[in-house]
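Each structure below appears as structure tokens.
We did not get these values from a lab; they are worked out from the coordinates using the rules stated. Note that the structure is predicted; figures quoted are calculated from it, not measured.
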Structure P
């Protein structure tokens with residue numbers, strides 16, 4: 001039986017197919033049936049943890065996840081998300097892949113009116129040859145707060161497949177600061193899927209940094225269901241050697257006076273490739289809402305391939321949306337200025353990369369993790 005590639009990260013409204021930007025394509029024959037080791041530091045009072053099977057996770061989502069309505073206006077849109085009970089950035093085919101893999105889910109629940117001031121560090125370690133997956137379910141109760149640092153790592157030369165699925169429910173007035181940091185080996189294929197449902201007054205901030213792996217597929221879909229809910233994301237990525245990176249962020253705004261702000265900072269060097277799809281989707285009823293997305297890409301080689309597709313979709317009149325992208329190489333004036341002070345081109349590139357990606361890393365509230373990530377950035381220029 002012929003194995004087919006997996007379509008991930010579909011945009012909700014298609015563009016010209018010749019650009020090959022409508023979706024990502026994960027290699028055929030991927031497997032991720034191994035369970036992986038999870039390491040928690042001490043969980044704060046009011047936070048509970050338990051494991052469950054994929055079937056148990058599906059039943060849990062049916063009980064606690066809010067209803068995700070279909071579009072009011074569907075002309076030109078693709079119903080690719082409709083088969084999902086809980087919408088995510090990588091989509092329905094990835095859900096089916098996880099189900100076939102027998103993925104086990106780790107669940108964190110925060111009790112109502114609980115303020116977790118110290119970050120919870122969640123480390124997942126992969127090893128050479130692993131073909132592994134893990135699901136994460138996170139539910140933050142009413143008027144509660146959680147800071148969660150989710151780290152995926154392996155040895156720098158190791159290879160394998162690592163698959164994540166993170167599904168988040170934020171109740172009324174809840175807030176979550178989620179950090180996702182990936183420093184896998186250069187031979188790894190990494191798939192990281194996130195979906196979030198935000199109730200009235202809920203807020204979510206997400207910092208995502210992708211430094212490792214050989215093929216990387218990232219999907220994030222926050223759904224702002226409640227009025228005055230908000231989502232903020234700051235993501236960074238480094239493409240080096242022949243790395244391929246595929247990123248899909250799809251923010252759906254349903255409630256009134258919701259707010260979305262997403263910024264992406266990337267660096268591409270050597271013969272790396274990157275495709276980015278960022279969508280702000282104002283649904284009917286989202287009056288008074290605002291959305292903003294910006295991407296800045298630094299190209300350090302003539303051999304890189306960059307695709308950027310910013311999208312705004314609108315079913316409502318009284319909204320404010322903005323998007324943009326800045327893509328280019330180091331300015332000659334900057335290089336001349338640095339050369340006049342004895343800084344060669346390679347060192348100048350390092351300085352700019354440290355500044356660009358360091359701005360993302362500095363938002364992480366954990367000094368050991370920040371140091372580990374900055375060391376990974378330095379390693380990319382040590383070859």
Structure Q
């Protein structure tokens with residue numbers, strides 16, 4: 001069986017996969033710092049030639065040329081596209097639908113992202129960034145006044161999105177003695193275990209009833225046609241005054257103008273944002289060591305509105321899933337399990353609904 005990666009892979013991840021997978025599974029990938037010279041793999045002639053015999057494509061960067069090489073209707077062997085993270089918004093779903101290719105995603109980094117969400121919540125609730133900034137300049141003025149901290153204990157926390165990330169958030173928040181509610185698109189997917197974590201799960205159609213109860217909201221919504229701009233002026237109006245909003249899903253699920261206005265008029269106590277609206281262009285450069293380095297020396301503000309000017313906004317460059325200890329290994333386990341299922345002739349798990357986009 002052959003696996004072809006459509007994005008450059010770190011050596012650590014390649015070695016980890018090579019060690020965990022059967023030796024007769026061929027892994028074809030461009031390795032950062034070695035044979036990868038900055039040409040996107042989905043445009044690399046070697047990779048394009050290799051997909052002809054691939055049963056698995058790994059990564060979202062498919063093109064029509066690749067699928068014309070890889071899919072069974074063109075005498076290819078492709079069985080599935082695996083996305084080694086949760087979001088599939090980088091994948092051309094119309095293309096996968098056209099070529100009738102199943103797609104499966106991964107939830108292996110859900111707990112890591114949930115931890116980051118809780119960290120953003122606590123940082124925002126305690127105004128840590130602002131106090132840190134002042135004290136670095138020898139300014140103790142905020143010790144007893146201004147930018148107060150608020151407790152999480154006893155509050156109602158709303159989980160907007162109740163998949164793998166939302167579920168892990170709920171597990172960790174239990175120790176704070178909070179009231180937990182959730183809101184998700186597909187109520188029928190709520191498991192018995194999930195129901196024990198929260199007081200109630202609301203449908204998207206009940207989102208205003210959900211929002212008006214929450215003292216803090218953690219959003220892990222995927223980006224789909226339905227969720228783009230999901231939190232807009234009406235939704236912010238439905239929220240409590242002084243609410244905390246945390247986002248570890250996708251930036252465009254929140255209308256950035258509506259968020260800016262909610263911060264400007266004091267509707268929000270604070271916000272913590274990991275995914276953003278604006279990103280540096282995807283490009284490759286070499287650092288001082290001669291290694292491939294991306295998004296270097298670029299100054300790109302995260303939003304079209306000056307969210308970065310608010311002291312009560314905590315910003316992060318969409319890195320919730322990145323951890324120091326073997327980042328590349330941390331989220332691979334269910335990808336490996338899916339590869340082994342296909343290797344054994346079984347159906348892959350975590351298949352996404354192409355029509356819904358998640």
Structure R
């Protein structure tokens with residue numbers, strides 16, 4: 001039996017339910033953990049991180065690419081339904097992803113403008129710059145890039161299975177990776193509007209070939225998978241440290257070549273895992289997007305509160321504590337302990353707020369409803 005993607009060649013339909021893939025839930029959970037872990041990092045501007053710190057930052061680098069893969073995988077699942085319509089699907093994505101994003105973006109911008117006004121630094125001319133910065137230099141960058149990528153993929157759906165499409169998409173991802181060294185354009189993945197198309201195509205391909213891929217992955221010995229993962233992490237860490245040495249603007253960029261390789265290996269690990277990773281109090285399908293949105297606000301407010309407290313106590317009058325964490329906390333193990341403690345706090349608060357909002361009429365602002 002075969003069903004087809006709208007406007008594409010026929011693809012095998014899976015006998016499994018289109019909901020409830022264990023690896024998708026595990027990928028969602030790990031991706032959100034990685035994203036929050038990244039943005040709760042207190043020493044991201046450290047020009048001379050310890051090897052352990054570099055390895056931990058590199059460790060969570062697979063998260064964002066995995067998110068694009070599972071987004072397309074779930075889109076492929078939706079496209080199997082007879083009532084699927086491209087415009088209706090995209091409109092639903094805009095409503096469920098775009099509208100909540102605009103709400104939290106507006107909240108964060110309002111707080112930013114209120115802070116500038118209180119400091120006497122607010123200027124009308126700075127409004128576009130603040131909007132630009134908040135949109136593309138916080139964790140919010142993911143949403144406009146995702147919606148753009150979805151639009152491109154849907155517009156080109158008739159070409160998905162033509163050989164040139166994955167080749168061109170992979171070529172774009174490689175260009176972004178090589179650009180880390182040559183800087184033909186700003187080497188930051190939050191501007192990489194065409195850099196993630198290959199990983200969306202990979203999600204479509206994975207859905208189409210899931211049974212064969214899972215059989216192959218399950219047959220792989222764990223020692224080979226873990227050895228490959230370790231090697232991938234070593235490469236990702238080494239390239240990040242090389243980019244730091246070269247003065248890169250974003251040495252841990254998600255599209256650097258080694259991280260793309262590492263992310264693909266991590267995807268195999270996630271496919272092979274036989275158990276659910278998320279604790280029972282986390283509903284990865286209902287909580288993940290809300291956590292992603294809320295954590296930006298919690299992290300920003302928390303760091304602002306710490307900065308003000310240090311100023312009030314006379315410990316830092318320059319408001320630059322988070323730019324100079326290695327100077328204040330020279331021991332890398334202590335920095336890592338602080339980082340993970342802050343991550344647990346931000347993740348926990350974001351999860352709680354998301355779950356509380358989901359019980360109200362405002363559930364739509366965290367992707368529910």
Which of P, Q, R leads on relative contact order in percent (Cα under 8 Å, 6 or more apart), largest value: R
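A value of -8000 was derived for helix-only ellipticity at 222 nm (-39500 (n - 2.57) for each DSSP H run of 4 or more, over all residues; to 500); which structure in P, Q, R was it taken from?
Values: P: -5000; Q: -8000; R: -21000.
Checking each candidate, the match is Q.
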